[in-house]
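Novice: I've put the structures underneath this note.
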Structure P
Amino acid sequence: MKDTRQQWWKDAKLGMFIHWGLYAIPAGEWKGQKTPGIGEWILKHLEIPLAEYRALAKEFNPVDYDADKWVKVATDAGMKYLVITAKHHDGFAMYHSKCSKYNIVDATPFGRDPMAELAQACKKAGIKLCFYYSQAQDWDEENGLGYGKPDNEKNYDQYLEDKCIPQVKELLTQYGDIGLIWFDTPMSVTLEQSQRVYDTVKAIQPDCIVSGRIGNGIGEYMSTGDNFLPALPFKGDWEVPATLNDTWGFKTDDHNWKSVGTLIDILTRINSRGGNYLLNVGPDRMGVIPQTSVDILKELGQYVKANQDAIYATDMTPMYPYDLRWCNFTSRPHRLYAHVLDGRTKINLPCIKSQVTAARILATGEDVPFEHRLTTSSSVARFFATLPERDPKHPQCVLELELADRDIVFDTLDGL
């Protein structure tokens, strides 16, 4: 069981991932060939010569980048932290690195440090700034893992010394307090090498959280597989990194967007099982978050903000004995929240053994009529409620159940 020991992260429940880099220029296509994979892996998937990929820096000039607008997209969505790719696997630093000229300030006509601007915008808005840093894979360095000659012929210790450790130090000393560093794909990195990176972080910013993907079991929370949700409640601190469509970095032909209803379902399932939802956007080559992403996240934020007591700082909820695809539960002491995902008005929720003393629509405070039978001939408790009619375009609502006892108890199905 992992524990970040950082209450802000435990309470946040929803954060923004941002994948942005040189790969936003080809946007999934290179010399007429479309990559079958995710946008930010185009260098490896299409085996682009490094010199040609590096040349993209000369045309990278995202003049429409506006850190305040990005942060507003996150806060409008109800997100409490923001994780951005300071360096992805392609090795290009999206900040002003002193140890490598292959960075957005020194190698591009843009000439600005977007991380510095983002740090100011996050501080002003009261949202936690966090960095993604690829500590193992670096396809631009001869000793970085994952590309070029076989990894067993590389001197990864030399890569740590020359680039990884110096850049981690830069990220932790140039941009104020950093909420966490999101490491990734540890591959063949040893425990001692992971520990060195971990110790570097803690020596500079002891409260900076180290993600589970640093490898070798020393991270401070568990990160699931991309877009994978644990099937059951999961003790400890954990997070699901996920996409709004099918890619992370911007890709012009990926329009497979998740609906707001799907996102509400996923968010509340994750929160119910004790985790955080880290939801990605992929800005384009000009520094603009796609308008579809903005619109979807704004609508998600309307639900989150209207029902924030049922999302932020909620607890892991005991496993409900039935798989209700129309309802997810979140909870806190003396409260059980039923996230009703469709437009139904007649609610039947068996097995709620904790005594319900009041029921209301969370967003409006409107009391709803209910009947709660704790003892029945079928051996399980029965709860019935009638909800108000809702807009078919926005059918989701949260039914707040006030409980006599602090803890939520569900009947089991034994003996039925």
Structure Q
Amino acid sequence: MKALPVKKNFFTLGVFILIVLAVNGLAFLAIRFYSGLGAVTNLDNQTPWGLWIGVDVAAGVALAAGGFTSAALAHVLHRDSYHAIVRPALLTAMLGYTFVAFAVCIDIGRFYYIWHPLIMWNGNSALFEVGICVMIYMTVLYIEFLPIVTERFIGKVNLPGALAAFNKPAETVLKVLDKGLAKTMFVFIIAGVVLSTLHQSSLGTLMVIAGQKMHPLWQTPVLPLLFLLSAIAVGFPMIIFESLIASRSFKLKPEMKILSNLGSMTLPLLGIYLAFKLGDMFIRETFFYVSRFDYTAWMFIAETGLLLIAFLMLLSKKTSQTPGSLFTAASLVIAGVLLNRFNNFITAYRPFYDTVTYYPSIGEISVTIGCIALLVLIYRFVVIYFPVISHEK
């Protein structure tokens, strides 16, 4: 099997539902840009960030980790049998980081100053490091996607009418680009893996700096390490989740041998993360706060419980070999990491003198759901027209 465009109709009932959700989100987004954050969100001077940072940015960065974990597995470790899942993971990561960058743009008040970090450097800022790494890594992802574009159009450029004069020059450019990328792609792959490890951990550094504004259940000096380990642990489950959904949507046979192996690899990665997380809790003796069984305790229990259930499921080889069970385990890992980011940035974070409890507004939820729907639509469009998913012709 090789990567080929999926010959399916773009429009289905599910696609129309996604279009409605995307249009609804874009409508609230238009209000946000025209009337400001206050017209759409429940943010204020005491609550500077909310759903868009906790889910769209922090969770989005973590859930896009499949890009660098698959690249490390297939290219750095030279596991050639896993090349079939690299392109879908690359596409998911590319769209995910684009979504993250867009979410940052809509969340900051003066969005038209989003370019300032490019020329106004602050080497002492953890957030500056995150911003620069995300921008560079997103550029690397688009460069890594270029060979898919050249493969799609080489030998097939057929511009109509007066534009036909550009057919030959376009072919030449595509061939030169393809040849050049083939010789230099290893540089971008290594850069992508390194950049990912940097900004995944630096998001944890950002919350360490918050100090006593963070609840003790989540505030720990090893938070950068926990953020990195959780991102690595969720990388393969995200690939499994995306692959099984795409296979079912396009009525393709899933690559169960590869996905089963990814499920087996997830077990030790998830176990390492849980060992550090629970070990840190007992070393700092913060388990006392869990015994209170208040809102924060239940959120911590839910976050950890989802990951523990997934870990126990993956202990059984039958789970990795059964599509339904493997999908469930992968979904639990994704839900646990997503809830972890939500807890760190929203549940645990309480600014001093904040007397108002923050709840996401309808507008914030609509924009988040709308952006996710738009990402799914773009993913479907790309795999239909570009050679991304490996399947029989």
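What follows is calculated from the coordinates using simple rules that are stated; it is not laboratory data. Values in this document were obtained by computation on a predicted structure and should not be read as measured data. Cβ atoms are built from the backbone, for glycine too; each structure is taken alone.
Novice: One of P, Q was used to compute helix-only ellipticity at 222 nm (-39500 (n - 2.57) for each DSSP H run of 4 or more, over all residues; to 500), and the result was -22000. Which label is that?
Specialist: Q
Novice: If you don't mind, there's one more thing I want to ask. Figure out for me which of the structures P, Q the number 46, 39, 37 belongs to, where Cα extents along the principal axes in Å, for residues 71-278 alone was derived from the coordinates.
Specialist: Among P, Q, the structure yielding 46, 39, 37 for Cα extents along the principal axes in Å, for residues 71-278 alone is P.
Novice: I have 9.8 for mean count of other Cβ atoms within 10 Å over residues 7-14, calculated from one of the structures P, Q. Which structure is it?
Specialist: The value was obtained from structure Q.
Novice: If semi-axes √(5λ) of the Cα gyration tensor in Å computes to 43, 23, 19, which of P, Q did it come from?
Specialist: P
Novice: If relative contact order in percent (Cα under 8 Å, 6 or more apart) is computed to be 35, which of P, Q is the source?
Specialist: Q
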